[in-house]
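Next come the structures, one after another.
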Structure 1
Amino acid sequence: MIKRRRFLQVLAAAVVVGPWRPAAAAEWCGVALGADVAVRLTGPGADAALADLPGMLARIEATFSLYAPSELRRINAAGGGKPSDWMARALAVCDLVHGLSGGLFDPTVQPLWRALAEGGDVGEASALIGWDRVARRPGDVRLEVGQALTLNGMAQGFAADLVRDWLAARGFAQAMVDMGEMAALGGPFRLGLDDLGDVTLRGTALAVSQPGAMQVGGQAHILHPAGGVPRWDVVAVEAETAAIADALSTALALADVEQAKAIRSAAPGVRRVWLGDRAGGISLI
């Protein structure tokens, strides 16, 4: 499966300068939520923290994975349930970005994804889409019959935030977390990125979406809840949190330029947004 994020190979090999000292840094590499993971950490106790990282990633998988037994799969199978703290916080991000984007970000597209991937009834699956039909109350979430959620449009960013916060709670001040989306603890960290040039993160996060990087059922894998098509070849968002950056980069891929400007203005903690068209042009809004 081709990863949906553009620039991942570049990000993995990014040049990081500033307080970063590669010779003194500890690094852990692996896979989580279907993405390559690299966590680079400096400071006393770095090796011990990274030795504990697989346990943290296992908890994240057990919450958000669509492909292994997880809380998300249990909610989908049961049509709802009592969300954990992590799940409740992730669903709150979904709710926020759904509202900011006028519904362009919608985690209920999962039945449509499955129909496209498996040759199912696309019309029937499309009729199930609608985040506003998901009942959420404190301590409970309920789906309509046939609905299912995917958090693939923001889970990697949310996970990067979880790891960054976990490292900060252990007393670290300098780290770069790459879970398909980048979250910096401290900085400045300068990343050399294809097309975007140098991007410097100072305690912020970066997410990149490319609709055409993978297809499902012969169309771009970022699905428009109303049946439209992506407007941009690539979208990158720098924000205070990787969850917001991730969800916004997904939504903005479906927005025209005026919509994108309005969403960017209303979204909390957004620093920069890049929109890349199919001709190779990059606009900073």
Structure 2
Amino acid sequence: MILIADSGSTKTDWIALSANGEELFQTQTLGLNPQVLTREIIKERIINNFELYQHKDEVTDVYFYGAGLGVERPKERINDVFGDFFTKAELHIKEDTYAALYAVFEEGTPCIVCILGTGSNCSYYDGDIVHQKVISLGYILMDDASGNYFGGQMIRDYHFSKMPDHLKEKFGTDYELSAESVKTHLYREPNPNTYLATFARFLIENKDEEYSQQLIKKGLQLFVENQIMQFENCREIPVHFVGSIGFYLEKELRAVLKEYGITPGKIIKAPIEGLVDYHLKNKMHA
């Protein structure tokens, strides 16, 4: 049995395939970002999944693509937990950048691949190798236009009274926004980035409001200028997007890209199906 997993900070999608490529089951766990989670929490999240626990000894290979794997120590954390859990499996652990790439690219064709979900990042594929000019410093400093970026901006605007009154009232009704609650989630509980990203739903549901349009445009412009435009040929090759923020804000994203003369490629919500196709074509070898 082969397990393929795409893991963000919010959730992890898993698909199990037989040796001949037949789908055996799909399941989902909470996100497994090792930069913000301890070994104990990661272990708990996979042990508590019935399908994974029931079939763990049948798994021969795990292809895991995850957020937070850009540096060695978090990657070791995933390897340690998975090695103890999937005791008979060979582990193939890569950054979520590769999941996004494999889901949208044409092999051998240069492109830029962006992730716009709970977090955000951007990479260049030259037709052979993936390049990143800047190593991410995490959700506090570098996740422009992500779910946690927009969530953080809205909480600030709410508490600074920079939201229009009717939106502020609605926002305060939909969420618990007391200072105590916000600070507890941000500084005392795991996954503060995921907590911030939960507020992005409000932005998407109210995206036609002038306030929302301005916030969305500002975030997307920051992402284009800080991430996409790192690469000098960004106006000459397709720029693909993977993630729920890019997917649900596609109209706004396309408009901002047009302002910069950038041609969007594919815009998809999640890479898991494209990942399965990629591994089937490559006989389950990453």
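What follows draws every value from the coordinates through simple rules; no lab data is involved. Just so it is clear, the structure is predicted and the values come from calculations on it, not from any experiment. Cβ atoms are built from the backbone, for glycine too; each structure is taken alone.
Structure notes:
- For helix-only ellipticity at 222 nm (-39500 (n - 2.57) for each DSSP H run of 4 or more, over all residues; to 500) computed as -12500, the structure of 1, 2 it came from: 2
- Structure from which 1.3 was derived, distance in nm of label points 7 Å out along Cα→Cβ at positions 41 and 169, options 1, 2: 1
- Structure from which 48, 38, 26 was derived, Cα extents along the principal axes in Å, for residues 81-216 alone, options 1, 2: 1
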